[in-house]
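In the part that follows, the structures are each spelled out as structure tokens.
Laboratory data are not the source of any read-out in this text; all were calculated from the coordinates shown. Just so it is clear, the structure is predicted and the values come from calculations on it, not from any experiment. Cβ atoms are built from the backbone, for glycine too; each structure is taken alone.
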Structure 1
């Protein structure tokens with residue numbers, strides 16, 4: 001058993017673990033290995049709990065999902081093979097602005113110069129993992145000097161907090177055994193939104209005047225608001241002005257969609273017609289924390305003109321295709337709230353209110369013996385979602401879940417930019433551990449996506465997490481079938497509901513009809529077992545929701 005850490009035996013790993021705890025990381029996801037074992041030996045005496053994952057990629061996905069609920073996450077792997085296995089998850093976090101701290105081991109510091117032939121290393125290029133990580137992180141550092149190690153740790157953490165992007169810290173095995181002083185309290189940087197810079201006040205004045213002159217202004221909210229933890233500031237702006245607000249796929253969350261003036265989800269031609277016409281007919285569309293990604297813009301179907309739009313996000317504003325740098329998103333939202341006058345909320349007679357493809361306000365009547373279809377599943381499942389639930393959904397399920405009307409404190413986990421299959425189930429695993437989780441984690445996975453990261457069902461069972469996992473078994477990659485069909489879209493067939501026989505701690509149900517789904521949801525609604533509930537839904541291989549059929553037409 002590990003002994004409590006004291007100042008006399010306080011080591012560099014203890015310093016980093018204490019810093020993680022200070023910023024809200026209570027769990028670290030990873031896989032042990034010889035180059036990182038001294039660090040692992042210190043975790044047990046810390047306030048950070050190690051969560052063992054089945055592979056490094058899943059550990060990265062779990063850290064990502066944890067961060068989307070908790071605000072920041074962390075993962076730990078051995079050297080060489082570890083970082084190269086986790087790097088896809090790190091690249092996704094970088095693309096989608098998710099702050100995770102990735103810690104890896106390495107051989108003895110001196111060997112980085114002599115380059116002996118050691119396992120887990122790239123011959124003649126020991127720094128290859130560090131160089132690769134530098135391409136997909138905001139900072140990638142090698143702690144090869146114990147005298148500067150703690151300072152560099154703080155610098156990397158501050159970069160992670162400031163940019164909301166991953167950082168990578170590689171620690172040679174001998175450096176992990178070096179003593180250091182504990183951190184000074186409250187010595188990490190803090191972010192405030194007082195005394196906005198001239199660039200921000202000038203921008204706000206311009207936009208406030210445009211809002212005042214506009215007959216119709218619509219705010220579209222992107223993912224950066226949530227990533228930089230500016231939800232309350234955004235709500236204050238909307239509540240003061242009463243301006244209509246739309247959510248977007250990349251940044252969708254319950255804090256937006258419960259606002260009184262929320263009109264629905266804007267996603268170009270994939271949106272309901274009333275939303276699309278309303279947003280695209282506005283004089284000013286103010287996109288806050290949003291990026292013009294293909295998914296946000298409905299796969300190129302959005303009809304928004306540069307003269308009509310203003311994008312404001314961290315570090316830049318884009319007006320009439322001209323970029324203004326040095327913009328703090330938090331300062332902008334706070335200053336705009338201060339400057340702009342309240343307008344007559346919901347003043348436009350044609351303004352839709354909470355218009356979504358799938359909404360709990362639409363009644364659903366099950367036909368007990370009818371075969372279940374995708375459209376009917378999504379129409380029903382939106383009624384199942386409770387306030388506070390986290391909904392993680394991959395690929396086609398992610399497109400459909402983006403069109404749910406969310407409730408108070410719901411968090412939507414999708415990967416609309418990096419779009420890596422299997423990520424969202426891995427993220428659901430991590431989200432299940434977040435101390436800030438207020439309700440349930442619900443994963444909605446196609447069978448093709450789930451097979452990528454399915455091993456960590458056993459992690460949910462091992463740690464007794466009651467995550468609800470819907471498996472849409474349609475015998476393959478339905479997204480790709482809709483784009484270009486062929487036998488290459490078929491996958492090995494599993495009986496997912498029988499995983500309970502090989503993973504102790506799981507529970508399962510089968511669903512073939514709408515009546516089966518009703519029975520399964522009654523069980524799931526009261527589910528409180530120690531371990532995940534797998535609900536396997538059998539769908540026709542060519543069945544897609546009406547919404548997804550519209551979506552895939554733009555890829556053909």
Structure 2
């Protein structure tokens with residue numbers, strides 16, 4: 001159920017019926033209203049502020065769920081509709097409200113000259129202050145407006161949004177961080193090492209045993225075993241708790257979710273992103289119930305978890321069990337669906353999106369920030385220069401194996417439209433047959449060379465551009481982004497761009513001093 005749907009249900013039960021404001025009038029928009037969202041508020045001055053202004057304000061919470069602070073103000077059309085703030089935040093100062101409304105299924109933000117879609121360029125969202133008249137925002141086709149509270153941290157003075165405790169950290173230790181040259185650890189030994197390296201934000205993977213116990217582990221399928229340094233056994237197909245807890249991941253003991261809960265309690269200033277992987281239905285809901293039980297339904301500890309979801313169905317199935325305070329939507333390779341994802345996030349109080357680092361370009365980051373959401377990129381292995389480039393571009397947090405704050409300070413090589421070297425190759429593997437390395441100005445004046453290779457039984461059709469960054473191969477594609485090999489396996493709708501002889505090379509964002517490869521593309525010659 002979406003946030004607005006929850007609020008409708010809440011209002012129907014507790015607010016509308018109190019003075020005859022029916023749910024039908026809500027749906028049809030006959031009586032305009034303002035919906036106030038606390039956006040990370042930790043309290044509400046209902047009697048002292050909202051009630052005096054005839055504004056219905058409550059803590060929206062069912063059972064043992066995390067709280068959402070909201071308020072409803074019925075208004076008439078025209079002038080004299082004044083903003084009222086009754087939210088509190090113990091760690092931040094109130095700055096004002098941002099206004100948004102939904103039109104034709106899309107969220108629009110109010111900026112200096114009017115309503116603007118999330119995908120608009122240079123969106124400068126207008127901040128409305130307590131007491132300000134916003135009557136002019138209501139048109140004939142505007143049944144409601146959402147005012148979302150904005151806060152500034154009391155100490156750092158940084159602007160914060162819902163999810164701030166997580167995203168005040170530039171770096172997140174992937175699976176508790178690398179240890180002794182190994183990744184995918186999720187062990188206490190890796191956690192202790194990460195603390196020494198200055199991390200305060202951690203990604204953790206949960207896997208589930210057949211007897212319904214959560215273990216901190218990337219998994220024990222055959223492929224996962226290679227990542228965690230465990231020899232695979234057919235017995236792992238029916239893994240029990242007793243078997244799992246005896247595993248040695250890269251030589252170190254694993255822990256279960258109950259031990260993890262004690263660790264969370266002992267470290268009150270650390271925060272954690274939880275990766276449950278892509279599961280659905282009963283299996284997913286069993287894991288959520290186990291997590292809640294293992295955490296003793298401790299709201300304070302649960303509020304320091306950021307739950308990652310991979311699609312809409314996964315979010316809805318988790319949220320039906322428990323509304324966590326912090327959610328993150330994994331965009332992955334679905335950047336072509338970003339607008340739909342952002343609208344869903346705004347509908348469901350999701351504070352952040354996660355995306356692969358190779359898709360992080362200024363336009364995409366800006367669109368996410370336009371929606372008031374955070375950007376997390378994954379996974380940076382060890383390239384501190386690449387990490388610094390992404391953070392300077394506006395990425396809020398990076399998931400990394402090895403990059404530390406100290407490494408960021410020492411990062412030197414810059415990224416941008418830098419000159420680069422280029423080598424032409426007959427195939428990806430035949431590097432020893434490459435032509436001399438050429439120098440590219442990277443200013444749009446360099447032209448693609450013609451073919452000077454031959455392949456028996458095949459016809460040359462063009463060139464594919466490949467670069468290696470942070471130990472990963474990426475290909476320049478038809479959408480103007482760099483894609484890894486996995487994207488072509490998953491058939492995400494993009495293709496490697498095919499360069500032709502004499503074509504001008506586009507300006508490419510590269511690392512200073514980088515060498516890229518032009519790999520010949522061939523088609524079988526059926527005539528031969």
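Suppose helix-only ellipticity at 222 nm (-39500 (n - 2.57) for each DSSP H run of 4 or more, over all residues; to 500) works out to -10000; of 1, 2, which structure was it derived from? The read-out was computed on structure 1. Taking mean count of other Cβ atoms within 10 Å over residues 363-370 as the criterion, the top-ranked structure out of 1, 2 is 2, with the highest value. For the structures shown (1, 2), Cα Rg over 2.2 N^0.38 Å is largest in 2.
Distance in nm of label points 7 Å out along Cα→Cβ at positions 147 and 331 computed as 3.0: which structure among 1, 2? Source structure for this number: 2.
When FRET efficiency 1/(1 + (r/R0)^6) of positions 387 and 443 (r between Cβ atoms, R0 = 30 Å, to 0.05) is computed for each of 1, 2, the one that comes out at 0.70 is 2.
Given a value of 5.0 for distance in nm of label points 7 Å out along Cα→Cβ at positions 35 and 339, point me to the structure among 1, 2 it was derived from. Among 1, 2, the structure yielding 5.0 for distance in nm of label points 7 Å out along Cα→Cβ at positions 35 and 339 is 1. If distance in nm of label points 7 Å out along Cα→Cβ at positions 139 and 155 is calculated from each of 1, 2, which structure is the one that comes out at 0.7? Checking each candidate, the match is 1.
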